[in-house]
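Enquirer: Structures are listed in the sections that come next.
What follows is calculated from the coordinates using simple rules that are stated; it is not laboratory data. Model, not experiment: these values are computed from the prediction. Cβ atoms are built from the backbone, for glycine too; each structure is taken alone.
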Structure 1
Amino acid sequence: MKNAVFFLAFLFFSAIGFSQDTETKYDEKLAKSLNADEYGMKKYVFCLLKSGNNTTASKEERKKLFEGHMANIGKLAKEGKLAVAGPFMENDRNYRGIYIFNVETVQEAKKLVETDPAIKANLLEAELTPWYCSAALQEIPKMHDKIAKTKM
């Protein structure tokens, strides 16, 4: 009986071992083009957008500032400086959205944040944090253009 259990365990673990994907799919050219490290990762800066302290802007001012905010997102994405951007759904923490900047330092990201009209007008407040993630994240804007039927 003991031998049968060991034999079944051996078969089980052998099957698992053989089912593992051992073939590497590493693409050196792609990794270099994305500035990936040996793990396929790179540095970014994560930006949490929260409600700012400007509560006096008129409806028209807010509309104009958020149009500029959206235009700035598009500009930064086209320049390759912004990997991801998007709003949060309604929440009780005043979280409004995120940016993931395709830069290595908070100082670089701070300069980019300062180009956002909604942040300059204090409608939004930005908190910046260094972040380490897959270098493939940079490919999202290219993919998004292929799946978005309507532009925002």
Structure 2
Amino acid sequence: MKPDPIVHEYVLRCGPERAFEVYTGDIAAWWHPSYTANAETLSAVTMEPHVGGRIFESHRDGEEYDWGRVTVWEPGHRLAYSSTLAQPSGRPSEITVEFSPHENGCRMRFEHGGWNAGNVAERSKFTEWPSILDRFAALADGAPAS
């Protein structure tokens, strides 16, 4: 039996376009440095804004660590990417983030799936998504980056 995806949903006060931009363009502002290879030397987290774009962290010593590749890029609507963060690079999982209008803001649905025999042992490492995504939601809704 295939493991269920990890799913989190948020209702945000901002529109889908802003939520998408914060998720993709401001990832370094909301991603907590403790979830990187080295919080002390981290200089940037980047998501290249196109299908095939890299998602990676950069460090002051010049090191870069790939997190995955963008597979769907629909600004204001949908984003999907492979994820090798905290997993063997040859066995990526998949993350899909969807943004839809909702009342005076938007709904964001985050799904971390693509679990299979090659990567399911890593699934238990991803219990911290709520604390990471809470930072995204706060920034999207206008709170200063913490």
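Enquirer: Match the computed value -5000 of helix-only ellipticity at 222 nm (-39500 (n - 2.57) for each DSSP H run of 4 or more, over all residues; to 500) to one of the structures 1, 2, and report its label.
Expert: Values: 1: -12500; 2: -5000.
Among 1, 2, the structure yielding -5000 for helix-only ellipticity at 222 nm (-39500 (n - 2.57) for each DSSP H run of 4 or more, over all residues; to 500) is 2.
Enquirer: If relative contact order in percent (Cα under 8 Å, 6 or more apart) computes to 34, which of 1, 2 did it come from? Mind dumping the intermediate values first?
Expert: Numbers: 1: 34; 2: 30.
Computed on structure 1.
Enquirer: Upon calculation of mean count of other Cβ atoms within 10 Å over residues 38-45 from the atomic coordinates, which of the structures 1, 2 produces 14.0?
Expert: On the way: 1: 16.5; 2: 14.0.
Among 1, 2, the structure yielding 14.0 for mean count of other Cβ atoms within 10 Å over residues 38-45 is 2.
Enquirer: Separate question: Thinking of 1, 2, which structure, once Rg/Rh (Cα atoms, Kirkwood Rh) is computed, gives back 1.22? Don't skip to the answer; put the middle values down first.
Expert: On the way: 1: 1.22; 2: 0.95.
Going through each structure in turn, the value belongs to 1.
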